[in-house]
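Okay, got some structures for you below.
All of the numbers you see were taken from the coordinates with simple rules; none came from a lab. Owing to the predicted nature of the structure, the values given are computational and were not obtained by experimental measurement. Cβ atoms are built from the backbone, for glycine too; each structure is taken alone.
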Structure 1
Amino acid sequence: MRRVMVIDMKRCVGCEACVVACKTENRVPDGAYRDWVVQETKGELPTLELLIRSQRCNHCTNAPCVTNCPTGASFFHVDGTVQIDRDRCTGCRACMASCPYDARYVHPDGFVDKCTLCVHRLAKGKPTACEEVCPTSAILTGDLDDPTSLVHLRLKRGDVSVVDPEAGTKPNVFYVG
């Protein structure tokens with residue numbers, strides 16, 4: 001199993017419902033975020049294009065946060081996602097320093113936290129909180145190793161990118177459009 005997320009940038013309107021759902025579902029403290037929305041303007045006048053992208057931990061296959069964690073608190077879950085064992089985390093921030101996506105924060109209780117891809121919801125057969133509330137159905141989560149899954153079929157069509165591919169982390173959050 002290889003759990004991935006596909007985000008359709010042509011559908012995302014930047015409403016930030018995903019951000020609010022994540023904060024609510026995971027009791028993320030004020031001032032901290034597990035996901036966020038980026039708006040980028042590309043091109044030159046008069047042909048400008050606005051790109052809207054919902055970002056989070058990329059649950060990388062080659063995750064530097066896992067290899068650089070001195071306590072083993074950052075680890076790969078059986079579904080391929082990158083998780084944090086709060087009890088083993090000392091808050092040293094080595095994982096934060098090694099993440100090229102700036103996807104982690106220090107929780108007020110002293111441990112480092114980030115997007116878990118709602119592994120607790122997926123284990124119960126539910127979608128991630130962000131996927132469930134997205135009003136345009138721009139977010140899709142599934143098993144890339146399952147040739148019949150919607151994520152597998154969508155990625156097979158092409159027109160897909162990842163954030164900062166040059167980092168060599170092999171991200172598992174893919175962007176369409």
Structure 2
Amino acid sequence: MASALGVPRSVREVASVIYRRALNEDLIRGRSIEGVATSALYAACRQEGIPRSLDEVAEVSRVPQKEIGRTYRYISQELGLELKPVDPKQFVPRFASALDLSEEVQAKATEIIDVSAEQGLLSGKSPTGFAAAAIYAASLLCNEKKTQREVADVAQVTEVTIRNRYQEQIEAMGFR
């Protein structure tokens with residue numbers, strides 16, 4: 001799974017440590033081995049600052065996303081893993097690269113995320129959707145237009161998510 005996600009070796013090692021700790025503390029009872037392993041990998045990605053969404057992790061696993069999320073929350077709580085919320089800015093370079101967008105668009109997207117986050121718009125929102133909308137807005141502002149569909153496909157979010165976050169971000173930037 002780690003190979004399919006393209007994560008560094010350090011993430012695999014952290015995932016192994018998390019899995020072994022879960023095993024030693026008997027947190028696996030009643031859960032699938034693959035579910036716990038997948039959750040450990042997701043936790044390791046978050047701990048190491050490698051941006052991978054639950055969707056992406058579920059895609060390379062044979063475990064439903066709901067089960068991964070549930071097991072991840074349980075394990076991180078029981079093991080006391082200190083995991084900060086995912087920063088949408090971590091997704092910008094990967095999404096922009098996949099869309100063949102310039103550094104200028106990346107910088108603008110990062111600025112949009114910063115300004116709208118300062119206004120408290122990020123709370124409770126999906127970081128992937130937030131990053132996708134910022135990239136969409138930045139691509140328009142920098143005249144490197146991408147469609148909502150193109151951005152949504154790369155970020156694995158819906159066009160509706162992009163439209164909703166886009167409206168919020170544009171208002172936060174003072175363009176409306």
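List of remarks:
- When mean count of other Cβ atoms within 10 Å over residues 117-124 is computed across structures 1, 2, the figure 16.6 traces back to 1.
- Mean count of other Cβ atoms within 10 Å over residues 53-60 derived as 24.1 - corresponding label from 1, 2: 1
- When distance in nm of label points 7 Å out along Cα→Cβ at positions 109 and 141 is computed for each of 1, 2, the one that comes out at 1.3 is 2.
- If distance in nm of label points 7 Å out along Cα→Cβ at positions 13 and 133 is computed and equals 3.9, the structure in 1, 2: 2
- For relative contact order in percent (Cα under 8 Å, 6 or more apart), the highest value in the series 1, 2 is held by structure 1.
- Structure from which 1.11 was derived, Cα Rg over 2.2 N^0.38 Å, options 1, 2: 2
- Structure from which 3.1 was derived, distance in nm of label points 7 Å out along Cα→Cβ at positions 37 and 61, options 1, 2: 1
- With FRET efficiency 1/(1 + (r/R0)^6) of positions 5 and 69 (r between Cβ atoms, R0 = 25 Å, to 0.05) derived as 0.95, matching label from 1, 2: 2
- Read-out mean count of other Cβ atoms within 10 Å over residues 85-92, computed value 14.1, structure in 1, 2: 1
- Answer label among 1, 2 for the case where helix-only ellipticity at 222 nm (-39500 (n - 2.57) for each DSSP H run of 4 or more, over all residues; to 500), calculated from the coordinates, equals -20000: 2
- If FRET efficiency 1/(1 + (r/R0)^6) of positions 21 and 157 (r between Cβ atoms, R0 = 25 Å, to 0.05) is computed and equals 0.20, the structure in 1, 2: 2
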